[in-house]
1. Figure out for me which of the structures P, Q, R the number -21000 belongs to, where helix-only ellipticity at 222 nm (-39500 (n - 2.57) for each DSSP H run of 4 or more, over all residues; to 500) was derived from the coordinates.
2. To test your reading of the models, identify which of P, Q, R gives -0.96, -1.15 for log10 I(q)/I(0) by the Debye sum over Cα atoms at q = 0.22, 0.28 Å⁻¹, for residues 28-99 alone when calculated.
3. Going by Rg/Rh (Cα atoms, Kirkwood Rh), which of structures P, Q, R comes out largest?
4. Comparing distance in nm of label points 7 Å out along Cα→Cβ at positions 4 and 172 across P, Q, R, which is largest?
5. One of P, Q, R was used to compute relative contact order in percent (Cα under 8 Å, 6 or more apart), and the result was 17. Which label is that?
Structure P
């Protein structure tokens, strides 16, 4: 019975973390609306956004660490935290994520300007959010999503499977990938296959490295690379 209530507590932590993450997104995606409602100067809005970000990220990492202290049979977050092998896995994860994404987008017809509903919405948000959009997509979102969809999920999964076996690891990877996909495409269109696969790649990186730092690195790399290419392209056009 105690384990059952602890399981429910971990689910509650995931829900709380996701609510906090959703609240944080508002500051980055809709800064102008917040500025009108409060109202705040540009400097004050920046200060409030930084403070809210620190609080939310602190809460997420606290909940994640607290879960590990209570139950960590799979030995996540063990020291040392950095080594060449796991950095290589994270970098390979970035390449694998792009290969999977490009292949599946072509397979489900998301090419020639066609995109998922989630991405279309993000494209609209980017037009009015500016730099704060880039910060959220390239840095804050990968951190929050890895803590929730990898860290907290596998802490929960650890309670279901006391022993780490190949079967339990792959079931966790597939399940975590689906949850990640569903949260990005709740309408369950064909685009969910792309997000599902990306979630599986990130989960695989986390399982192989046993450390959120590496799946965060992979996620940041995947989200940031397209913007880096656009920046380089614009820089080259200026040089010409």
Structure Q
């Protein structure tokens, strides 16, 4: 039986009462502070002032804990109200909410992709995505949602990777550019990278999540609306 359907142990009066909700919240707090690698049943139980063996009454493995954590974040993404009839606005809202949640919980991006998440909140997220395209053929629905999700996952992972790299180096964007500037100048002077030189010499345009998302939605719009 999957963890979503498995009943919790009966509550009992103890100095440190437990529940799946408390366990998941402690694990998320730990991951937010120290990263996903820091999450272990031992550390979570210590944060709750409980013995590690007590946690096994609520989940069987660390993988189940990660599933519960991911589903909790999906709960932050799903809009409180059903979307209207504007498919584009609905998908854009879900994409923006996903990015915001991933920036609050950077580890969340590390767990996106792979097998579908099956928790109730993840299924509500998927339902909201598909429902936005309810009037389209199933094949179109799946391809549009898959295309938008691929953009969101890629853009969010790129953004979080840059944030992590900046923190690890201790340099902000301008300091980093000054550090690598002389090397780039020498490499571009070889003439082997003309497109890169053109890009650097042009406007200082930074990737913009919303603009890129609009381009993706523009690209799939004809499939949704039936245009050419």
Structure R
């Protein structure tokens, strides 16, 4: 499902943009969840616990303007699509540091917003939302791969560390760890930097020679033998050269 976040500190403006977005989704029969935020802090708090594919941001907001919010979002998610909507044209050049796909002036022309949404949807890779079935002692759990921060192989079991701070542990594996995590690696969003670990590249905050540091304080070790390969794959991902499904 497509997740869209709209942030504008003016209630009437927020409602108007949301109405256009819902109209567009209905016309194109797109299954989506739309979340509304009146304050940028509320949006950034939500970003820490869930992922949005498309952001529609006002620029002139209290405490933290839309450009700074866009930078924070881009730090968290390099693939998210950002659309700016504002009454102030002078911020256009500065706004592009967050790599938005469009910059729309208020009052919003509905067709311009529709065209921007169509572009954003076309650039959004929903295959990353593929579900994994994980067999545990308690039964079978299903997860989206974007909910996984990293996973570790230990004593013939796999421990999944989740972005919400929780974890799941599989039953005893029959096959090899590399076979078990093949769907993650195939997505292009995960790397195996160590024989016993896989890491979600979206969650990486810092890359060091010995380990990845993830948001939330998790660390994932990097094997000395694999360092060069892991470094190249990570840089290709950061530079947008890694092939994603």
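1. Source structure: Q.
2. Considering all the candidates, the number was obtained from P.
3. Once Rg/Rh (Cα atoms, Kirkwood Rh) is tallied for P, Q, R, the winner is Q.
4. Answer by largest value of distance in nm of label points 7 Å out along Cα→Cβ at positions 4 and 172: R.
5. Details: P: 29; Q: 17; R: 12.
Attributed to the structure labelled Q.
FYI, it's all coordinate maths here, none of it is from the lab. All figures in this text were calculated on a predicted structure; none of them were measured in a lab. Cβ atoms are built from the backbone, for glycine too; each structure is taken alone.
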